Structure 1
Amino acid sequence: MKIAFIVDPLAGLKAYKDSSVAMMRAAASRGHEVFAIRREGLSMRDGRVFGHAARLIVTDDDHAWYAEVERMDAELREFDAVLMRQDPPFDFEYVTATWLLERAQAQGAKIFNDPRAIRDHSEKLAITEFPQFMAPTLVARSAADLDAFIDEFGDVVLKPLDGMGGSSVFRVRRDDPNRNVIIETLSQFGARSVMAQRYIPEIVDGDKRVLLIAGEVMPYALARIPKAGETRGNLAAGGRGEARPITAREREIAETIAPLLWQRGLLIVGLDVIGEHLTEINVTSPTCMVEIEKQTGFSVPAKVVEALETLD
């Protein structure tokens with residue numbers, strides 16, 4: 001197979017922990033050709049969608065993990081699969097990329113995750129489709145509404161709708177002297193919507209990343225445990241990753257959601273679960289595959305490639 005990955009600049013990827021690199025390695029180990037495309041390398045001419053692609057030789061050396069052996073402009077439908085793995089921010093250029101990928105899909109290209117599904121699934125708001133698994137949650141721009149929510153629950157997490165890696169996430173208590181300035185900063189004085197969720201104390205045991213591949217629930221989750229003095233468990237915020245078998249509650253949540261999301265073309269999904277509650281549904285470029293494989297020997301990247309091999 002010829003498998004193309006739309007990714008951030010290769011030189012900036014941290015091969016020792018990057019899930020996209022792990023999938024490239026898994027694909028190469030199974031004899032497939034691996035290509036990399038930058039998002040800015042996408043173009044459309046007379047309705048045909050192209051990518052400026054580099055064919056790669058992939059190695060296990062984290063310091064020199066790839067070599068470009070060929071560059072070409074190819075129609076996306078010439079690849080057997082194209083994986084959209086571009087990290088946020090989910091800005092207008094990201095949306096434009098999903099439009100281009102949707103046109104390529106209409107011409108026969110196999111794109112994962114499905115570009116329309118990526119565009120339609122806000123990673124923060126998507127949880128509202130499954131209210132039975134949510135903690136009390138508010139989305140609002142009004143400072144009065146956010147203040148009332150904080151007063152009601154006393155201990156709340158506030159976060160922007162377009163953040164990633166734990167950026168700009170605040171824990172705010174009822175008596176926090178900075179609550180007004182936090183609300184003003186996050187909402188930009190009422191110009192932007194903010195998500196507020198009741199604080200879930202089980203975060204001390206980890207913010208669990210549960211992975212779904214082609215509608216199948218992976219057997220291990222990565223518990224991202226906050227460092228001392230920190231509320232956020234995100235690895236990007238200094239959290240420690242500990243792979244664990246998924247719990248009965250995590251399986252209940254995941255098995256409810258997985259078939260529906262796979263029907264929508266979401267091949268790779270990362271659910272965030274804290275305690276009993278679903279907090280996010282990640283569909284742009286879910287991670288944590290490498291940490292799980294290193295600690296358990298279970299290869300999520302191999303499961304991704306196996307799923308691609310079964311495509312019609």
Structure 2
Amino acid sequence: MPNNGQVALVVGASRGIGRQVAIDLAKKGYKVVVAAKTTSNAAELKSFPPDPNSSRSTISTVAREINDAGGEATAVPVDTRDFASVQRMVEQAICAYGGLDVLVYNSGAIWWASVEDTPMKRFQLMQRVNVEGLYGTVQAVLPHFANNSWKGRIIVVSPPIYSRFFRGKTAYAMGKVGMSILTKGLAMDWIRQGKNDMAITSIWPAAAIQSAATADPAIQKELRKATIFSDAILAMLAAPAAEVNGCLELDEDYLRSKGITDFSQYALFPGASPRRIMPVKLPDLTVAEQDDEGHRIDSARSRASRL
């Protein structure tokens with residue numbers, strides 16, 4: 001999928017992985033809409049650019065980084081918990097560049113603890129930012145993909161589905177796995193509808209990546225640079241839609257499938273060998289009756305027929 005000046009909307013792009021993805025998309029020629037909740041006056045910073053994993057890194061500073069380097073970026077604030085805010089973000093992206101070709105949803109809230117130690121407010125925050133925010137953003141962008149003759153890509157930062165992922169972080173896993181289910185389900189919709197130029201793909205780190213969530217000094221030698229994630233996403237966008245539609249990928253494994261064998265370049269500390277945190281082999285979610293749909297109920301059509 002050559003970019004040819006295409007437009008990418010990166011949600012959750014103020015720092016860390018999202019920032020790196022936005023910057024590397026711009027380097028490849030994409031016009032980038034940088035979206036998140038945090039803004040600032042980037043022109044007033046005495047030291048620029050700021051630490052990409054600190055609170056001083058905002059969508060305003062990321063957009064400035066891209067524009068200063070000769071790219072093209074626009075910062076658009078959004079609260080992914082508010083569907084009206086999400087709709088405004090998408091409309092502003094379309095207004096800025098006249099269309100939309102790629103959506104990367106990186107926005108996320110994290111709380112890793114047992115059910116007993118996860119307060120209701122934390123649970124609700126994660127569901128609203130993670131799964132509800134993704135669903136709302138996808139709903140808001142689909143009409144614009146339709147206007148583009150159903151040609152486009154969606155990249156979701158969510159994990160493969162396997163049992164160990166739930167351990168010790170059930171509330172978080174409920175939302176993140178829900179995001180992966182959206183990837184699987186929407187991909188099936190597009191296949192059934194013959195929208196063969198559309199693809200939605202989930203991606204997750206095989207080893208921990210440097211970000212604000214991995215600031216513990218004790219684990220720094222176990223971290224990789226965020227460039228491994230952006231390189232994997234760029235490779236996915238370059239692949240045929242049918243190859244990646246509905247896939248739940250790990251960054252390292254996907255790059256390995258594209259011929260990358262030396263991952264030392266991604267180690268945060270030169271010479272370090274970050275520990276893999278994801279399983280080497282993941283379960284196959286398909287069943288023998290995969291193609292047996294039986295009598296499928298379509299609630300939207302049923303309701304329309306009654307009106």
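For FRET efficiency 1/(1 + (r/R0)^6) of positions 174 and 246 (r between Cβ atoms, R0 = 41 Å, to 0.05), which structure out of 1, 2 has the highest calculated value?
Looking at the calculated values, the largest one is 2.
From which structure (1, 2) was helix-only ellipticity at 222 nm (-39500 (n - 2.57) for each DSSP H run of 4 or more, over all residues; to 500) calculated, if the value obtained is -11500?
2
Kindly point out which one of 1, 2 the value 13.6 was derived from, the read-out being mean count of other Cβ atoms within 10 Å over residues 46-53.
On the way: 1: 16.9; 2: 13.6.
Only one of 1, 2 returns 13.6 for mean count of other Cβ atoms within 10 Å over residues 46-53, namely 2.
Have a look at 1, 2 and say which one yields 17.1 for Kirkwood radius over Cα pairs in Å, for residues 30-149 alone, as calculated.
The value was obtained from structure 1.
For which of 1, 2 does distance in nm of label points 7 Å out along Cα→Cβ at positions 118 and 190, calculated from the coordinates, equal 2.9?
2
Readers should treat all values here as calculations from the given coordinates under stated rules, not as data from a laboratory. Predicted, not measured: the structure shown is a model, and the values here were computed from it. Cβ atoms are built from the backbone, for glycine too; each structure is taken alone.
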